[in-house]
1. Say we calculate FRET efficiency 1/(1 + (r/R0)^6) of positions 44 and 68 (r between Cβ atoms, R0 = 30 Å, to 0.05) for every structure; which of P, Q gives the highest result?
2. Given -9500 as the derived value for helix-only ellipticity at 222 nm (-39500 (n - 2.57) for each DSSP H run of 4 or more, over all residues; to 500), which of the supplied structures P, Q does it correspond to?
3. Comparing structures P, Q by distance in nm of label points 7 Å out along Cα→Cβ at positions 36 and 76, which one has the largest value?
4. Which of P, Q yields 1.15 for Cα Rg over 2.2 N^0.38 Å, as computed?
5. Which one of P, Q has distance in nm of label points 7 Å out along Cα→Cβ at positions 28 and 52, as calculated from the coordinates, equal to 1.2?
6. By the measure distance in nm of label points 7 Å out along Cα→Cβ at positions 20 and 84, tell me the structure among P, Q with the highest figure.
Structure P
Amino acid sequence: MAIVIEEEQKNKLGMLSIAGWFVILALIAVGAYYIFFKKPELIPLPLPGSAVELSAITLDPSLIVERPDFAGRNGRISPAPPASVGRSNPFIGF
């Protein structure tokens, strides 16, 4: 009965494996460029007619505040009364 002993194969980097690693690194570099450094081109969108008209409006708050309809209004909100919330000692049993 014959015993077959094979020689250990040495890990040689062939041209195909070097080219494969180069392609993988190039893909990673291109992806990193497009993710981190490339600025996206913005598409100019025309504003609708109503948006142009609204942007030309100037607001004067004194016209609203000085109206007689708002003269009697009170802008203050009364604070809520203090309430008892929770137990004095939350770690005691029920």
Structure Q
Amino acid sequence: MLCVKIFMYLQVLDFVTTIAGFRMGLVEGSPMIRWMTHFGPVFAVAASKIFAFGLGGVCYWLNNHKLLRRVNYWYAAVVSWNVVLLVSSSKLIWG
């Protein structure tokens, strides 16, 4: 199913862009993930992705593709926001 593939790609993109943001000195917006960064940024983001994959799996198992599509819109917005922050941050660094 296409929405499942898109969900998985968006999770990977969120992971990569979030870690890149951490490396550029940006801060996590989610309070729960920000708290988990005390255990390490990669751990925090990986834990959130494991949780997301679990919820995505439940949606797929329950055949709730409509909800999965809605979640995809949310993660597409999150990834887009991450990219905007990365580009803005790189302009500040590189002039």
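1. Largest calculated value belongs to Q.
2. On the way: P: -9500; Q: -28500.
The read-out comes from structure P.
3. Max of distance in nm of label points 7 Å out along Cα→Cβ at positions 36 and 76: P.
4. So the calculation was done on Q.
5. Computed on structure Q.
6. P
Readers should treat all values here as calculations from the given coordinates under stated rules, not as data from a laboratory. Note that the coordinates shown come from a computational prediction; the quantities given were computed from them, not determined experimentally. Cβ atoms are built from the backbone, for glycine too; each structure is taken alone.
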